[in-house]
Structure 1
Amino acid sequence: MPFVHLGLGTNLGDKEANLNAAIAKLSKLGAVIKQSSFYNSIPWGFESGNHFLNAVVLLETTLSPLDLLAQTQRIESELGRTTKSVGTYSDRIIDIDILLYDKLIVNTSELKIPHPLIAERDFVLIPLLEISPDVINPFTGETYKNFR
């Protein structure tokens, strides 16, 4: 079965409860193999007085990339997210991004894997490397450790 790294973030409400609820729902899509520590971060790409709590999970699933995308968006909605950021970022109760899906490269209008901003976001890169220090960037063949 494929191994998928998912990035999670929240900056509204009970942030720890939001992440735990998302992880519990993700576990119904397959097996959560690893979970990073929770990381505090400042908003990236927009201004807000609400800091984020972030994590990365490693999920083993039978879902295809597009089916996984649909399911993560369903989970976001179930947890109270009403809009997706399109072009501009905003506060959110939960955000779930597909970071990596095995060594697959996907480049469609609705989904890009690997997530194009992994190496630019410490709140993604640090927890990713915590649980998968030797994970490979499928484009370069290098580990993400080389981006730090």
Structure 2
Amino acid sequence: MIDARVANAPRRPLRSAGAVLAGLASIVILATVVDTVLEKTGVFPSIADQRRNGFDIGWMLALALTYRFAFAIVGGYVTAALAPSRPTRHVTALMIIGFVLGSAGAVAATDISPVWFAIAVVVAGVAGTWIGGRLRTAGR
């Protein structure tokens, strides 16, 4: 049964799009900042070195996968928190966008990192986004 408050809620497409974009931006910005810091401090090789030599050191892959998963949780939470209504639908939209963009990135990165890592990043992104949305909507 549909909640009457939700059924009669005014449509707010800009706020809906903003909620999804804010979640996406939080994931992208956080991952980019951490990647850059790890590269600038020498923890990770530079992008040029990665392109030349690949990126296939186990602990580095595990670290990158871990923080990307955590940032996906943040993105799902942000999207659910900012959604004007039906936060699960907004989180689902973010999951779909993340899957598409992540898959494109995985294909583009096959010459740098192992295929399993690229797939794991996509799966972790989708799972983390869902977890973040659930954390925000639990108990509602």
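Figures for the structure shown
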item: Which entry (1, 2) yields the derived value 21.0 for mean count of other Cβ atoms within 10 Å over residues 50-57; result: 1
item: At a computed -26500 (helix-only ellipticity at 222 nm (-39500 (n - 2.57) for each DSSP H run of 4 or more, over all residues; to 500)), which of 1, 2; result: 2
item: Cα extents along the principal axes in Å, for residues 26-105 alone derived as 46, 23, 19 - corresponding label from 1, 2; result: 2
item: Structure responsible for 17.1, with mean count of other Cβ atoms within 10 Å over residues 58-65 calculated and labels 1, 2 on offer; result: 1
item: Ranking 1, 2 by Cα Rg over 2.2 N^0.38 Å, the structure that comes out highest; result: 2
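Every read-out reported here was derived from the displayed coordinates using simple, explicitly stated rules and does not represent laboratory data. Because the structure is a prediction, the values reported are computed rather than measured. Cβ atoms are built from the backbone, for glycine too; each structure is taken alone.
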